[in-house]
Structure I
């Protein structure tokens, strides 16, 4: 569950059975949280629930500092970060923290766009390409693109997922994980706990059918 902004939402998500929570540090996002708030969220998490920090074209030293202060287990990079940037982040924060590179998929996406990242990231988050937006569009993309790309790292599927389509998405793409944000919100950054629980049930249902 991405876009976590409150301890209450984090606690409800843990009870619902999420494996990881995302805190967004991009200032332009309506779901941006302060380092202090992220530390409060981190403090409420039990063992085996990961905390992911979402960054967009941040300075690498700032990313590393936030990772250490908050205690993030993963860094998710949504900007134009190069493979060299990802490598430097890995060196700065590993082995405590893993790096995920986000890509926005559209008709012009190519396998070659991903190749340089295979050796320096732990996985790819796939979101929907919308011109001028770095993520959080709430729109789905053509899921058949994923198989065509033949990606070499684990896939986290994002982009417009909700109760009504997550089963189809999982069965079509078979990702390592799914990422939900706006599909379970009452307003940006405020989660609908009933929708969240329903979403988790649908994910489990899809997993059982694979």
Structure II
């Protein structure tokens, strides 16, 4: 068995039964995310829809997992995601199809998403959960993302639009031009949409992962 630690993400769509052609919409959005994340070497395989509204992916770039999570949440809007992340070993060669791979990283990711669905982590609902052999890491990052998800649930569609375009164009001026709004409106939507808090979470969580698994 390889001693290398991988991250496995297992995600599904919240209230998917109320959406038409969920598999088609999900497949289109994930194809675009796959091209972007493979080009940046964030993931090992393309995102794969494995069952209904569920998809999986494997990453060796552990410290980039928080950035991947934020990218997915922005890129897949208006779909809302539950995402379980498992850190661990994968005994097989990393190759498609992803749903035929196994090992503790997949087991931990499945446990994480099951905990989200069962509201088993906290007395408040969350959209993200992590599981590994490191219990200290798990408790810290799950609390961090529990607070993060409390803010995430309050972001409006207009605020998400500002976040997604700003992330793609990097300046208020470019984002304002794309959305045909003034820069003050974009800036206000970023602040009210907790964008800067989300960005800080990516940095802090990435550092925590680096310290815990390297």
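What follows draws every value from the coordinates through simple rules; no lab data is involved. Since the model is a prediction, treat every value here as computed from it, not as a measurement.
Of structures I, II, which gives -10000 when helix-only ellipticity at 222 nm (-39500 (n - 2.57) for each DSSP H run of 4 or more, over all residues; to 500) is computed from the coordinates?
Considering all the candidates, the number was obtained from I.
If you work out relative contact order in percent (Cα under 8 Å, 6 or more apart) for I, II, which one comes out largest?
II
Can you say which of I, II returns 5, 22, 36, 26, 9, 2 when P(r) over Cα pairs in 5 Å bins from 0, in percent, for residues 26-73 alone is computed?
This figure was derived from II.
Between structures I, II, where is Rg/Rh (Cα atoms, Kirkwood Rh) highest?
Ranking I, II on Rg/Rh (Cα atoms, Kirkwood Rh), first place is II.
24, 16, 11 is what came out when semi-axes √(5λ) of the Cα gyration tensor in Å, for residues 98-161 alone was calculated for one structure; which of I, II is it?
Comparing all candidates, it corresponds to II.
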